[in-house]
Structure 1
Amino acid sequence: MPHRQFDTTQKDAMAMPVQPMDVAEFDLARNEAFAAEVDERYAAFLRQSEGVAVWQRVRAGEVFRDACRDRRESLRWQLGALTRTMDYLTDAPTYLEPWYGIGTIAAAFGAEYEWLPGQSPVVKPRYATLEEVPAQLVPRDPADVPILRETLETIEYFLEQTQGRVPMSWCDMQAPLNIASGLVEASPFLVAFHDSPARVKAMLAAVSDELIRFTQRQSAMLGGVLARPGHGFASSRAGSGIGLSTDNLLMISPAMFEEFCVPDCARIGAAFGGTAMHSCGNWGRWLEAMKKIPNLTMVDGAFSPQTDPDCNRCEDFRDALAGTGVVLHARIVGDAEEVLAHVRRLWKPGLKLIVGTHVQNPDEQHRLYQTIHKLCS
């Protein structure tokens, strides 16, 4: 296999060119039929004890940068992505997402958003140390938090514009560890795992409670269009569970992850039919701790250098998950040759594997889809 590297000149390694479109131009009936057909394949995959699914992801990179500032522009880019998706063979649909950065739940506790021109929004931690955090963390009402209010209004707007006929996920809530790191400066917060473990656990529990509440509020609005497990995962109305990103696990030991993070991740999953977990980077060493989450349904990671400069070893995840029923969700940016090289290393009987591809040419993608299904049959 040719040696390929992460391209640092790209704004978004997983993005694809998309032509934005107004809702009046969008073929709602065609997309509705396409998504229904794809949902059936997704549901069939979930029923199997082993097998493969292919998610050809069409990610409009603009949405995950500054286009999220304006819900109308965000929808135009996302409708363009939905339209382009229909050129491909896929076992999961592209879905709408009310994305406004990764600090949504942290903002409920006072973290402030910073919007730099041309960039994704970020949150500025409110506290310098854990000692500054109130003993009882109380979230503000969503009506009083601009980003929470914007998220709910965007869901309402997307539903109205698409007549409630397009799959849509929740916003990007993040796992409790990431949320807390958006409230307290990272270095002193991580030191507190040693110095003040009880306070760390109390803080993680408090942000978990708010995550559950705000997600339940979104669920009530989304109803039957809800695509799960959500952000970054192949998702469908036939899906289950909730997707959580916990990239900061790389900053603590597997034993600490098990002690501090597994209980709350399990509790969150219990409220939504299972827990799907993502981390960037090379995190195979944390897999056994991750598997201690009793309702774990899916794990996601990067498996090519073009996806992540420190991508995972295929064999670590393959051997840890085969026969468990937990779905391995593998992001693989690259051409067909590179994707197949990694799938050959990932596949093993007894595994449930979702291959996330980003191949731009439809003919090449169709051949790759068929080849992956044949290889893993």
Structure 2
Amino acid sequence: MELSFSKFDHTKNLKEQRELFRECFPETLGTTIEKDEHYFWKFQSFPTKVKSYEYVTWSGDDMIAYYASIPYRYKCGENMFTAGMVCDVMTGIKARGKGVFTRLGHYSTDAMQQVGLDFVSGYPIRPEAIPGHLKVKWKIVFKMPIYIRFLKANSVLTRYKAGFLSPLANAGLWAYNGFFAAKRSSGFTFDVLDKTGFFGLTDYTQFFEQWQSQIGNPLQKTMDFMRWRLGAPETEYKIITARKDGKLFGMAVVRKSEMEKIPVIAILDLMVLDGNEKCLPGINRVFKQIAKSENAEAIVTMMGKQWASKYRLLKLGFLKSPFIFSFIIKKLNQQIDDKLLFDESRWHLMWIDSDDL
């Protein structure tokens, strides 16, 4: 197979890229994710001079693979580094099993190193994707399970043709969730904002500066970044704030989604200033209220085990699921100390650090 590799030019070959995307991710057919608007938001509107880094493999005139990243910024130690957050990696069905993914991975990460990116990050959940990354010197840093708090069992039981058991199961879940709902967050008040309300906050920047000072490698969630991240087409986000005496001490970002055909409320981000974890039961109550208003049957989130423990997810009614993401890194700037990148305790990662949701 004669292959060629090049930078992707969306002004010339967007049609081919979208066709490859639909072939590789058929589950997106009929959703906003398959549309051109979603591509332009993700890869052509990031708030930096260079919006994205995109590369493709050609077999003759056929685009058979694609590899892209978005320039996320992290403060690691005293320095700022740019990570290529890798997403939408895909290989056409007929090109699989022939080493195309590995060769494009080499080409793309070498190209990103040459233009000055410090490392690349990724969040694969499919086990079959891991070997191809390891062949081009990525490293698995740690695992990130999905945690689930079930509110209803209708969709799960219907999927297994046991829908008739839903009333009994839902009664049990009602009692189970009632136990956690009884826990209060004394002294805190909670608000649910839409994007417009959030962008109007005057104290978010101060809150974020305090929050990042307690994190080893914080993602730079500036207001410009948040405007981009919450700007996905045809997608609504809700932002929950936790205050005491008017001061912002905690914040969460959620949206309605669907996982395994279950309507869910997904928690993309959760930030709480140290010493204010007592606001978490109250935030958890708001999660449930939003889920009820959206007819969602579960609340889900993704994070590393250390943060699941710090945020007391088990005590808030969440259970660890068998669905597990891997956080992987390939270091491109060899001057970075490995201790900064490969120490799990330095990372606070959730879906907001990826392109998902």
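Structure summary
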| read-out | value |
| --- | --- |
| Origin of the value 1.34, where Cα Rg over 2.2 N^0.38 Å, for residues 37-108 alone was derived from one of 1, 2 | 1 |
| At a computed -9000 (helix-only ellipticity at 222 nm (-39500 (n - 2.57) for each DSSP H run of 4 or more, over all residues; to 500)), which of 1, 2 | 2 |
| Which entry (1, 2) yields the derived value 25, 20, 17 for semi-axes √(5λ) of the Cα gyration tensor in Å, for residues 197-348 alone | 2 |
| Parent structure of the calculated result 3.0, given that distance in nm of label points 7 Å out along Cα→Cβ at positions 61 and 125 is the read-out and 1, 2 the choices | 1 |
| Structure responsible for 1.03, with Cα Rg over 2.2 N^0.38 Å calculated and labels 1, 2 on offer | 2 |
| Distance in nm of label points 7 Å out along Cα→Cβ at positions 133 and 333 - structure with the largest value, from 1, 2 | 1 |
| Structure from which 0.15 was derived, FRET efficiency 1/(1 + (r/R0)^6) of positions 13 and 261 (r between Cβ atoms, R0 = 25 Å, to 0.05), options 1, 2 | 2 |
| Structures 1, 2, by FRET efficiency 1/(1 + (r/R0)^6) of positions 29 and 325 (r between Cβ atoms, R0 = 30 Å, to 0.05): label with the highest value | 2 |
| Origin of the derived value 19.4 (mean count of other Cβ atoms within 10 Å over residues 53-60; candidates 1, 2) | 2 |
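FYI, it's all coordinate maths here, none of it is from the lab. Being a predicted model, the structure only gives us computed values, none of them experimental. Cβ atoms are built from the backbone, for glycine too; each structure is taken alone.
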